[in-house]
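Input: structures, listed below.
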Structure 1
Amino acid sequence: MAFKVIITDGLESVGKDLINQAGEAVDRKGIDAAQLLLEVGEYDGMIVRGRTKVTREVFEAAKKLKVVGRAGVGVDNIDLAVAKEHGVLVVNCPVATSEAVAELAMAMIFGLSRELPRADEAMKHENWDKKTLMGTELMGKTLGMIGFGRIGQLVAKYASCMGMKVIVFDKIWFPDFVREKGFEQLQLEELLPQADFFSIHIPLTSESKHLLNDETFALMKDGAYVVDASRGGVIDHAALLRALESGKVAGAAIDVFETEPPIDWTLVKHPKVIATPHIGAQTKEAQVRAAKDIASEVVNVLEGKQIRWQCG
């Protein structure tokens, strides 16, 4: 075989088939960190999801490695600086899961606005709790988009179809582009007091870590709702818990956590929180798209062809 690619966190068969047409795909789903260090030196390429941490130790053990592919968007589990030191390209597939994540964010907004988890739980306990389940309508409410990349733009479009006013914060200042999409771009301190709902869609960086904290929660209007389907760590979860307890935040829906699975489950168990185990990209359609995109991108690197999505 011309090259070998190790797959550490699983991949749909369509992706493995693409690799096998040109080389060899080796599925080592679930391999632990110690065993990976022993085996990785055999491979020219690697495909991971969020579970596998591609650290300095991995790069130093991977003498033949030319490319690491992330079957998803975020690459915070890959040490990009060390990859560059070792001449290893890092690629991802940023468009494959956009629809899936955007739809989850909207589902969370609906779930919060009508208290669907609590209603379902009451019914399962044969409790006809109609009078206490007073929701809020989305029509006429303001959605504060924190991040306006591919996913943020989709959520904004879906929300506007529901009659919501959408306002946007993004660290990149491009008000003309946002205006062309039909929305208004604001600075964060301007956006926070205006929104009834917030949907977060930004990568985790040193600048965005704990972007929502005690100080920024204090700027929100009382009774706001917060949805995070981006990266764990953008919200300070201890601060969010305090905001929920005080009533500043009426409800939150969280799909991502700083440590996954969480070590402290207090926030997850809070009655005003909808929590899901990082399922943003977990649709059949998204997984097939991601497998195709990342497999073809890794093969392109290994065959010296043009690539689309280099990271770092």
Structure 2
Amino acid sequence: MSMVITAPTPISPAATPLGWIGTGVMGLSMCGHLLSKGYAITVHNRTKSKAQPLLDKGAQWGDSPRAVATQSDVLFTMVGYPRDVREIYFGESGVLAGVKPGGLVIDMTTTEPSLSKEIYAAAKAKGVDAIDAPVSGGDVGARNATLSIMVGGDAGAVERARPLLEVLGKTIIHQGGAGAGQHAKMCNQIVIAGTMIGVCESLLYGHKAGLNLETMLQSIRGGAAGCWSLDNLAPRILQRNFVPGFLVDHFVKDMEIALAEAERAGLVLPGLKLVDELYRTLQAQGHGRSGTHALYLALEAMSQKPA
């Protein structure tokens, strides 16, 4: 006798309870968008107070990742480091200890492609779909729901998740199997590393040349130099506002992942290695919890040293 496999219920606010783990700079806004669409959401964060804005709007609290998983058909994770992802999924009170067969887990953390593959395999063994879906667009993209989302996993699971991902971002592209979303995010971070040093050095040069930096930016934004960092981060640098949209500590983590993957592939990426070293200098100056555009401060300090 053949077994009848029932297709998952289509995702909708009325039919799909959600879980969200990680309510930091990005996660708070992203989860808030889903809450505003009417989804019932159970949330968890290492520091409960950071989830309070969501609780005030009607989200429920889960005492552990496992507790969130038991209440959710679809569960999102958005945390800081690969070690956090591993603990959240594989720990004694982790997601995989509580997830229900037929469920879907979506890790939006930027993490190691190999870890995404581990989560995929462990989830599959429990009858659960898993996709990796790291994002680009920073705090601005998270607030405005305009993120670019790079997705790895089975095509069916990606399409199942698409209605939720479309609440969070404007560009949702399936990159391939498990871990492919993370590899695409590494490509993104390599580009950002190069553009960030260009933006900061440009502003330093313009300042030294006596230019009005606002006027200079008006010109170069409209040419071949135009990019997201010029539009969104250069103005913050001019205001000396280094509040994080994306943490220096997290960007260093991403560059280390990219460099390790490059080494495994036999690639030499000298530009990325240089930017990684400069950001480590920035960390040593005490700016690990500042935004990535604080690279300007490290370059400024280097320029002020006597020859």
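Each value in this text was obtained by applying a stated rule to the coordinates, not by laboratory testing. Predicted model, so just to flag it, every value in this text is computed and none were measured. Cβ atoms are built from the backbone, for glycine too; each structure is taken alone.
Highest-scoring entry among 1, 2, by distance in nm of label points 7 Å out along Cα→Cβ at positions 53 and 101, is 2. Each of structures 1, 2 was scored by relative contact order in percent (Cα under 8 Å, 6 or more apart); the highest score is held by 1. Comparing mean count of other Cβ atoms within 10 Å over residues 133-140 across structures 1, 2, the highest figure is found for 2.
Please state which of the structures 1, 2 yields 20.6, 83 when Rg and Dmax of the Cα atoms in Å is computed from it. Of the structures listed, the value fits 2. Structures 1, 2 were shown, and helix-only ellipticity at 222 nm (-39500 (n - 2.57) for each DSSP H run of 4 or more, over all residues; to 500) at -15000 was computed from 2. Name the one structure among 1, 2 that FRET efficiency 1/(1 + (r/R0)^6) of positions 85 and 181 (r between Cβ atoms, R0 = 35 Å, to 0.05) of 0.35 was derived from. Comparing all candidates, it corresponds to 1.
Among the shown structures 1, 2, from which was the value 8.8 of mean count of other Cβ atoms within 10 Å over residues 125-132 calculated? It traces back to 1.
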